[in-house]
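Below: a set of structures, written as structure tokens.
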Structure P
Amino acid sequence: MKSVQLGRLGRPHGVEGEQYLDGCSLTADELRALGRVEWRRRGADDLSLVFHSVRPTHDRLLVRFAGVHSREDAAQLVNGDLWVDSAKLPDPGPGVAYTFQVVGLRLVGTDGKELGTVREIIEVGDRLFCSAGSSKTLLPIHTPYLKSVDLEGGVMTIELPAGFEELL
């Protein structure tokens, strides 16, 4: 199975071992249902962690793991990434895809022109962009430009904004 990154652990919150989880699109209930996740950080041994608690706060989540009882314990996990087997993720629902599912898809324009293969997804505020093919130009893949994602067919279709054709 394929492991996917859920997010990155941020600074501790309070004194009982909670810390922020950044970059995670799952809800608190969805994250809690995963139970066990893998923690990875360059230069450190991987750890298997079990959620003790997960709760929303503002636009992020606060998490605490079993065995993490203090601010100092949580600080040891800062800047570590949380990973999970993709098969454990909840179904995103009809017409929705996870980021990892669209990386590798063929990207085509509404005119049928091949734009390349999606190499990465970049989030800027509430907008999504992708890099594809050999171009260094970031292409918008948010409303109103994203027209369809066909995971089974391996194709994502976008309508290029005016003037983008000459950048490719």
Structure Q
Amino acid sequence: MRIGIDFGTTNSAVAVYSANQLQTVITDPQNENPHVLPSLIYIDRNHKQTLGIRAAMQYLQHETGRAVAWRKRKVGEAEVVVSGRGADAVVFIQELFGLIDENAQGRLLQSIKTRLRDPYYDGTRIFDRFYTLDELIALFLRQLKNATEAFIGERCDEVVMG
């Protein structure tokens, strides 16, 4: 069966054309419009992944009203090269620091599709684990595929994506 996926920056949807009829798939049953999956991912400290409207609800439930605990932490290093006219370059390593909310229960990601156009973005660290951009995109595509297969009652092996 061939399906059509609209993988959007804000929302995603799936349609199936069968027996001369176009049908949209229920991809997010808890959403006000169940045929639309908001492009949201919530990942908690245990790395449980929640998508769509449930991701927004989980984020609000876990993050609203809690105490914030900012801590300065080393997040990496950068090589800095300084040179002037006629002078040899001076190279040094600069430590990079960021403020981290240690009480955060999870992280909400949105609009990850926009990162596809950035050749230097390869993913993000969430707590103690690095997620590649491919992994994050695959979460959505898997959810859309699973919802579609449940809807049509057969395996989907061809996709037209936009």
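Have a look at P, Q and say which one yields -6500 for helix-only ellipticity at 222 nm (-39500 (n - 2.57) for each DSSP H run of 4 or more, over all residues; to 500), as calculated.
Values: P: -2000; Q: -6500.
It must be structure Q, since only it matches.
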Comparing P, Q, where is distance in nm of label points 7 Å out along Cα→Cβ at positions 47 and 127 highest? P
Identify which of structures P, Q gives the largest calculated value of Rg/Rh (Cα atoms, Kirkwood Rh). Q
Once relative contact order in percent (Cα under 8 Å, 6 or more apart) is calculated for all of P, Q, which comes out largest? Q
If you work out mean projected area of the Cα convex hull in nm², for residues 63-134 alone for P, Q, which one comes out largest? P
Quick check: 1.0 is what I get for distance in nm of label points 7 Å out along Cα→Cβ at positions 31 and 151, calculated from one of P, Q. Which structure matches? Q
Out of P, Q, which has the highest value for distance in nm of label points 7 Å out along Cα→Cβ at positions 87 and 103? Q
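Just so you know, all these numbers are worked out from the coordinates, no wet-lab data involved. Just so you know, these numbers come straight off a predicted model, no measurement behind them. Cβ atoms are built from the backbone, for glycine too; each structure is taken alone.
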